[in-house]
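What follows are several structures.
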Structure I
Amino acid sequence: MSTSSVPRSGSAAQLGPAHPPALRRTPSGPARALALFTAVRLAGVAAVVAANHVTGRPLVRDLAHAWDARWYQHIAAHGYGHLIEITRQGAVQTDWAFFPLYPGLVRVVTTVLPLTSGQAAFLVAAAAAVVAAWGIHRIGDHLYGGAVATALVVLWAVLPQSVELTIGYTESLFSALAAWSLYCVLKGRRLWAGSLAALAALAGLSRPSGFAVAAAVVVAGGCEAVRRRGRVPVGLWAGCLLAPLGWLGYVLWVGRRTGDLLGGYFEVQRAWSSRFDFGAGSLRFVKGLLLHGGVFVHTVDLAIVAAGVLLFCLLCLDRAPLVLVVFAGVLVLVVVGGSGDFSSKPRFLLPAFPLLIPPARALVRSRRARPAPAVLVVGALAAVSLLFGAHVMTVARSPL
């Protein structure tokens with residue numbers, strides 16, 4: 001039998017309220033969780049391929065070339081400043097909107113292996129998804145034990161929007177860097193100090209919301225400094241100082257290229273209708289959907305975002321470590337308060353895996369009391385994930 005792990009006194013794992021004993025802890029390796037995760041995501045790929053076959057589309061092309069994926073691959077092949085599109089409204093969209101780490105890795109893979117850019121993009125995304133699942137398992141096991149850790153990984157695998165973990169997008173890479181960065185903070189040992197700084201900086205280079213990792217590390221470090229009266233581990237200080245450099249460095253680089261050091265990157269994003277408007281765009285979308293209706297995908301998108309907000313409230317009530325709360329909270333804030341195409345918002349929530357901690361703990365409790373219903377719930381979620389992923393990729397063709 002297992003019991004919930006309570007962070008040890010004086011450990012950086014106490015970057016938030018200590019957890020009350022609830023579930024017994026059984027330390028476990030990640031093999032079972034990763035096997036389940038891989039099986040679900042391979043089934044997701046198979047569902048997309050099958051749907052493409054039924055609809056007469058190329059079987060695997062969408063996995064690597066859909067929507068933004070072609071921008072990443074163009075950057076990988078030609079660098080920045082070579083792809084520009086003008087929208088119907090006259091906005092000039094450039095490739096500077098896309099952060100460099102993912103296309104850089106795609107370029108490395110195509111240089112080392114005899115693969116096309118599309119194949120390399122899919123390989124990097126799929127491999128990063130497994131690494132992310134491993135990091136999520138380590139966090140769950142460290143805080144709550146093996147059963148909750150496995151449930152956490154499985155729930156992440158069966159999210160409705162989890163099809164995006166195995167297409168040529170950056171969410172899986174960002175999730176991997178974020179999970180391992182947060183794990184380093186929770187471990188709080190000198191051995192992890194250099195890893196924390198490097199991983200957090202790289203997370204900032206992976207996508208625009210990468211600053212969520214830096215924000216979590218800095219806030220957690222500041223609270224730890226107050227709690228310890230300035231006596232904070234050197235590694236955490238280093239993480240606080242270096243974590244923002246990846247994101248900030250790219251933003252300033254784009255600003256320099258555009259001639260506006262501080263505002264250039266944000267002007268680039270505005271051309272993509274992406275800016276923080278304190279939720280005005282989201283409210284307009286919800287109002288329009290409620291008054292006039294909309295396509296099925298938009299209804300599901302709204303349900304996913306609403307569930308994300310609810311799960312964040314539950315995460316706070318669950319007294320999760322502060323570093324996890326801040327990371328998830330920043331991502332939820334960006335999704336709710338940002339403008340842009342609402343159909344992309346579920347994808348932006350995908351890396352916010354701490355939101356799944358409360359349902360993962362509840363699922364483990366339920367499985368011990370009544371195993372059959374718990375299994376049915378997970379099975380139903382998996383079926384919804386596979387069907388919705390295939391629908392979005394091949395039928396709805398809604399931009400992700």
Structure II
Amino acid sequence: MTLWMYEIRMMLRPRMAVAALVLLSLLALASLVSGVQRMDSQRQAIARVGSLHAEDLAAVKAAHGDSTDAGRAAYYSFHPTWNPPSSLAFAAVGMRDVAPYILRVRALGLEAQIHDGDTFNPELALAGRFDFAFLLTFLLPLFVIALLHDIRSSETESGRERMLRSLPLGVQWLYARRAVVRITALWLCTGLPFVIAAVQQGVPATQMLAVLGLAATYLLFWAGLCLIVAWRGWNSGVNAATLASLWVMIALVAPAMAHVGIERAVPAEQGAAIARAQREAVNGAWDIPRGDTMQRFYAAYPEWRDSPPLGTGFHYKWYLAFHQNGDDEVAPLVAGYRQGIEQRTAAASTLGWLLPPVGLQVALTRMAHTDMHAHLAYQDRVRGYHAQLRRYFYGYLFTDTPFQQTDYDNAPRFEAVPTAPTPPR
């Protein structure tokens with residue numbers, strides 16, 4: 001026990017080491033506070049959805065009077081959907097700050113509504129997000145390098161290593177003990193603030209242990225790399241330069257090159273292209289004979305085939321029919337987009353076994369339900385809800401049933417699926 005206490009005092013003797021540990025603790029705290037504030041802001045925005053929707057619906061009712069056409073109700077009424085953050089989302093923000101977590105939809109063409117929502121400022125997204133996952137992935141290795149790069153060279157340069165070799169247990173055990181003390185100190189500086197924030201956010205104990213285990217494993221990887229370089233017998237400056245170069249290659253250059261390679265190897269249609277194609281199909285439908293439009297719609301949805309004829313005037317069921325035809329026309333593009341995104345995500349997950357920084361990011365966002373899989377699952381829930389809306393309004397529209405004020409309140413309501421804890425893979 002005395003030897004361990006001695007190593008702790010030796011670690012805390014240099015002011016730079018103390019400053020590094022304090023700085024790491026402050027950065028961990030700042031990253032956690034930033035993530036918690038961002039998730040709290042999103043939860044508050046979601047909590048206001050109900051009251052804002054009620055105000056919007058009241059305005060639509062007042063504008064249309066006691067009775068209106070179901071098509072007008074479908075056109076003018078927006079219906080909110082939302083994707084609530086999980087309890088662990090504060091630690092790994094992932095897709096939640098670049099993809100919409102609230103989306104208001106109408107019973108019109110859906111794909112343009114979904115992919116118009118996928119807008120964000122690329123300049124803000126380029127620098128990344130400062131959250132706990134960013135701290136662990138990119139900043140923590142620098143502190144490992146700062147504390148371990150001279151674990152042996154400092155003794156060699158001071159002339160003490162020859163004396164240390166005469167110890168009964170051998171100099172290897174001394175260096176191993178010193179490395180364990182410093183790794184543990186770094187782990188505590190990041191782990192303790194995370195545990196405090198996780199308890200406050202209600203994160204399950206299994207997820208907390210999983211995150212702490214991932215952080216420890218990632219620490220051991222970089223510590224092992226530092227010890228391999230330190231054992232080469234170079235001086236401290238060469239060790240630091242070598243480890244810094246390895247950090248640049250492993251944490252920055254290799255993931256960026258792999259990302260470019262995955263995008264080139266797995267082509268995927270852009271969401272904006274899908275929205276544009278759907279909008280072009282809808283706009284072009286105005287020039288198509290109405291009979292052709294309805295025939296195509298009834299062929300795909302025969303349950304509405306017995307609807308009364310259109311007549312000579314404008315009818316909203318024709319308008320909603322060619323919106324639905326527009327969605328069906330871009331369905332192959334949507335399927336290709338989905339397949340490409342899933343293949344890219346799978347490739348990135350596989351790459352995580354070779355590049356620990358990528359693997360850590362994938363595991364954390366997967367546990368926090370902030371990865372691409374979670375975003376696609378939210379889109380699927382929106383599509384399912386939109387299908388309910390269409391069936392509801394079609395039930396009035398294609399049977400020429402009058403739509404009353406009370407029928408607005410009977411429209412389907414979106415129900416968010418609570419996210420269950422996901423263990424790392």
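Taking Rg and Dmax of the Cα atoms in Å from the coordinates of each of I, II, which one would give 29.0, 103? Source structure for this number: II.
Suppose you compute relative contact order in percent (Cα under 8 Å, 6 or more apart) for every structure in I, II: which one lands on 22? Corresponding structure: I.
None of the figures in this text is laboratory data; all of them are computed from the coordinates on show. Predicted model, so just to flag it, every value in this text is computed and none were measured.
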